[in-house]
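Where a number appears in this text, it was derived from the coordinates with a stated rule and is not lab data. Keep in mind it's a predicted model, so treat the numbers as computed, not measured. Cβ atoms are built from the backbone, for glycine too; each structure is taken alone.
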Structure I
Amino acid sequence: ELVAIFGNFIHRVLTFVHKNFGEIPPYHGNEGRELLEEIEGLVKEIDENISKCHFKEGMKRIMKIAQLGNQYLNASEPWRLLKEDRQKCESVMHVCMRVVKTLAIVSHPYMPNASNKIWKMIGYDDSIERHRWEEATEDIERNEIEKPVPLFKKIEMESIVGDEFSKLDIRVAKIVDVSEHPNADRLYVLKIDVGELGERTIVAGIKDWYGIDELKGRKIALLANLKPAKLRGITSEGMLLAADDGKRAYLLMPHGREGSQIFVDGIESMPAKQITYDEFRKINIVTKNGLATYKEKPLMDEEGAIEIDGVVKDGCPIR
């Protein structure tokens with residue numbers, strides 16, 4: 001779908017403009033006004049979707065923009081206008097180039113490399129990161145156009161829109177202090193150092209398996225963007241992660257710096273501001289070969305793969 005709609009539209013437009021004009025043609029009259037107004041609405045929706053971490057919905061609207069561009073290109077028949085009404089052809093292709101510019105900007109959060117490639121192909125010599133989101137609906141400069149090359153090989157949609165794991169903000173944290181929860185026999189209250197995120201307090205139900213002295217100074221994996229919750233009267237600002245074999249909990253053992261990120265290779269991190277525990281439970285992080293894994297890949301920090309503190313069978317959930 002990405003190749004057939006998004007990549008195909010951009011390649012068709014750039015190829016036609018490069019071959020017949022060599023630069024972005026001028027605009028005359030009111031061609032494509034309805035299209036540009038509809039796209040302006042879609043750009044606003046994409047911005048809202050990204051801000052709410054509804055990444056798939058945002059990508060659907062990006063694909064809608066490419067689809068509308070293809071429909072406009074086909075209906076306008078610029079190859080016919082080139083012979084019959086060159087001025088109208090220039091306007092049509094100017095509108096199409098504006099749509100390509102829009103796609104470059106709005107796709108950048110999903111495909112930074114591809115969007116920069118588009119940016120260069122439409123004649124800009126700087127980086128797309130230097131430009132504002134609002135420029136997605138502004139007019140395009142009359143840049144010279146180089147011969148375009150295809151953007152993509154065939155790619156599955158999931159690899160572009162981002163994996164559910166990308167919503168997680170998992171950090172290395174160090175336990176600074178441990179005390180017993182005043183209102184619960186099986187809970188600890190932990191003071192932790194999360195580096196750049198500062199110090200936090202979390203409540204952890206690991207008292208049956210770990211003593212206070214075992215925990216002080218220890219590094220843990222912290223789900224840092226879990227929505228804060230009061231547990232027996234004390235607000236917990238995150239959750240330590242541990243494997244559960246049905247009998248006991250086994251802590252994860254990161255080795256990176258406090259505050260450094262825990263990640264999965266190949267999944268771009270786009271953490272949500274907050275996630276709920278129910279949302280987190282749907283993301284299937286499990287044990288395998290003594291490691292914490294997601295989709296057969298180990299969780300990593302800057303020092304390497306994240307091990308489990310103990311011998312545990314494969315497939316145990318990490319919560």
Structure II
Amino acid sequence: MAQKKRFRKVANWFLKAGIIAFITLCLVELVYRYQWVDFYKTEWEFQNKVRTPDQQKRRALVLGDSFSADTASWVNQWKKDSDLQIFNAAIPGVGPETYRLIVSNRVEEAKPHIVVVQLYEGNDLYDLSRPVNWSAFGWTRNIFWKCSNTFRSLGFINYRLGQSNQDLASPGNAKTTDTFSLQSYDARTKLYILGDVTYPMSMVQLKGEYADQFQAIIEMLQELKSASGKNARFYVLTIPTCVQTNRRYVKQYKQLGAKLSQSLLKGHPWAERIKDAGFEVIDPIEALRLSEKSGTPVYYENDPHLNSFGQQLVAEYVQQILKNDR
């Protein structure tokens with residue numbers, strides 16, 4: 001009897017703790033979804049030392065992920081060469097779902113004439129639906145990803161915990177080696193391939209379920225454009241994956257376990273679909289392919305991000321497209 005009583009007591013304690021934790025999570029989710037607290041204030045202040053709009057200049061606002069948030073990103077290079085006042089609202093590790101949450105606050109602060117939304121084709125669809133795979137991943141990862149598909153604040157908590165021991169200005173270890181290595185390659189990319197051996201081909205070519213998921217991207221872009229204001233010029237910058245620019249990257253991904261084909265090097269489905277939806281697209285893929293073809297790499301050897309030359313090339317391409325936007 002005493003043992004049963006202790007068991008019931010412990011069970012009741014866990015039940016109450018679970019209920020309290022669930023209610024707390026729901027409240028955090030509510031605050032996060034409506035951004036009643038600026039969850040990304042740290043990134044905003046880090047990227048923009050001056051946050052007061054200069055009424056004497058035309059202003060641009062960039063929404064993006066780590067491709068735009070890096071201290072050596074195309075955005076910061078654009079700042080150096082532009083007469084615009086450029087506000088960078090990029091956040092590492094996020095995608096369009098997060099841009100949708102923060103855009104109103106950032107537009108209100110920056111009052112931009114130009115808004116550029118940067119997309120990365122290698123994982124932005126995963127920002128909408130995490131790649132749950134019970135046969136490839138452990139149950140803890142699958143449960144977390146499945147829950148975070150519903151509770152978006154879990155993704156923020158995971159992101160913040162990952163940032164707690166990192167300097168925003170520090171590059172990842174995978175960016176420090178100059179030759180391709182199976183051991184040194186970016187761990188997240190290897191994880192994606194483990195979960196889907198066609199990664200990133202099915203995603204960038206919008207095959208199967210990704211074709212349907214992409215419609216959500218279009219709808220979010222429409223929402224972002226509306227939130228940018230009637231007088232703001234709205235652009236979408238598409239950053240392709242490395243395997244879309246040169247066959248040597250396709251070969252490297254095959255060594256990582258991916259099943260890909262050379263068809264990745266033809267066309268650009270994301271840019272085409274976005275254009276068809278009526279958006280102005282900044283598409284540097286051919287410039288990146290040309291640089292790779294000439295022997296100048298634009299991506300790191302062991303990381304899917306653009307290297308310094310690739311970032312500079314994108315900055316120049318963006319400036320070329322926007323130079324007549326007055």
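Given a value of 0.65 for FRET efficiency 1/(1 + (r/R0)^6) of positions 84 and 212 (r between Cβ atoms, R0 = 41 Å, to 0.05), calculated from one of I, II, which structure does it belong to?
Of the options listed, only II reproduces it.
One of I, II was used to compute mean count of other Cβ atoms within 10 Å over residues 100-107, and the result was 19.1. Which label is that?
II
Which of I, II yields -16000 for helix-only ellipticity at 222 nm (-39500 (n - 2.57) for each DSSP H run of 4 or more, over all residues; to 500), as computed?
II
Can you tell which of I, II yields 0.30 when FRET efficiency 1/(1 + (r/R0)^6) of positions 124 and 236 (r between Cβ atoms, R0 = 41 Å, to 0.05) is derived from it?
Traced to structure I.
Say we calculate FRET efficiency 1/(1 + (r/R0)^6) of positions 60 and 140 (r between Cβ atoms, R0 = 35 Å, to 0.05) for every structure; which of I, II gives the highest result?
The maximum falls on structure I.
Out of I, II, which structure matches 6, 23, 24, 16, 14, 11, 5, 2, 0 when P(r) over Cα pairs in 10 Å bins from 0, in percent is calculated?
Of the options listed, only I reproduces it.
In terms of relative contact order in percent (Cα under 8 Å, 6 or more apart), which of structures I, II is highest?
II
Taking FRET efficiency 1/(1 + (r/R0)^6) of positions 36 and 180 (r between Cβ atoms, R0 = 41 Å, to 0.05) from the coordinates of each of I, II, which one would give 0.35?
Matching structure: II.
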